[in-house]
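What follows is a set of structures for review.
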Structure I
Amino acid sequence: MAPRSTSFRISEAAKRRLAARAERDGMSATALLERLITEAIDALDHPGVIHRGPPHDRRAALAAGPDIWEVVARLRDLSGSEEQRIAALAEETDLHPRQIRIAIGYAAEHAEEVQARIERNAVATEASRRAAEQRAALLA
């Protein structure tokens, strides 16, 4: 959907803070405002989910835990029903089952975003594995 012009009235102090932060992050005030709105709505819709990372690479995460994509990727590696997988992950980590369910809820609503992160990690892991093999072959 193409962006549409929208106007909001915000205080001068908020405008100054927005502009200063946008400049620090190397982005426009409009882009920062859009990111802040989106992330705040995600936090309201999924209590316990935050966004972290640099401005150019933000990712959803559990407030006191791993990134959402990491939780989903690990759940996919486990076997059994959803509840069995949640119990297994809770047992092997410090995550409470409630946190895991929060991650699943976020991932269900943002499936493309989470899947893209999982795929990106798989590509990086494979590249790292190949580089390690090449180093080992070089030294053999």
Structure II
Amino acid sequence: MSSVMPDLPGARVLDLFAGSGALGLEALSRGAAVAEFVDVGAKSLRALRANALSLGAGAAAVIHRADALRFVAALEPHAFDVAFADPPYGLGLATRLAQQWLEKRFAAVLGIEHRVNEVLPGSEDRRKYGDTVVTLYRG
């Protein structure tokens, strides 16, 4: 989060594979204007709604029940200022999402969390945290 902090005030944020919504909710707490959350899991969506409600996110938190890759495919270029993604490991979803961003930059900044042994295309900005890496894209 600290690496994108300057981009957050007033930003339109996208949280893909949102789970509990921690990334998007943190962005809201740091000044983002709106955060849109995308997840397909019913359990995740229940937790996300409860977290947004308990934090008083209100209309600034927009929740979508959708497949993240399909959601991104329907976006226009530069639809968001900042996007975060924490896809399930071992399914190639991080690589597929990176490829989609390279083809159509749906956000000015994209951060994807993934396993250290998965090297994503098109970015040299990899920040390692134990067995996890966050690859950042800007453009």
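Computing mean count of other Cβ atoms within 10 Å over residues 21-28 for each of I, II, which one ends up highest?
Working: I: 13.6; II: 23.8.
Result for mean count of other Cβ atoms within 10 Å over residues 21-28 over I, II: largest is II.
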Quick check: 22, 16, 15 is what I get for semi-axes √(5λ) of the Cα gyration tensor in Å, calculated from one of I, II. Which structure matches? II
Using relative contact order in percent (Cα under 8 Å, 6 or more apart) for the comparison, can you identify which of I, II gives the largest number? II
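One of I, II was used to compute helix-only ellipticity at 222 nm (-39500 (n - 2.57) for each DSSP H run of 4 or more, over all residues; to 500), and the result was -8000. Which label is that? List each step's numbers first, then the result.
Values: I: -22000; II: -8000.
This figure was derived from II.
I, II: which one has FRET efficiency 1/(1 + (r/R0)^6) of positions 13 and 117 (r between Cβ atoms, R0 = 35 Å, to 0.05), as calculated, at 0.50?
Numbers: I: 0.50; II: 0.80.
Source structure: I.
If mean count of other Cβ atoms within 10 Å over residues 69-76 computes to 19.1, which of I, II did it come from? Numbers along the way, then the final one.
Details: I: 19.1; II: 14.2.
Among I, II, the structure yielding 19.1 for mean count of other Cβ atoms within 10 Å over residues 69-76 is I.
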Please state which of the structures I, II yields 15.4 when mean count of other Cβ atoms within 10 Å over residues 5-12 is computed from it. II
Comparison of I, II - label where FRET efficiency 1/(1 + (r/R0)^6) of positions 53 and 109 (r between Cβ atoms, R0 = 30 Å, to 0.05) is highest: I
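Every number in this text was worked out from the coordinates using simple rules, so none of it is lab data. Values in this document were obtained by computation on a predicted structure and should not be read as measured data. Cβ atoms are built from the backbone, for glycine too; each structure is taken alone.
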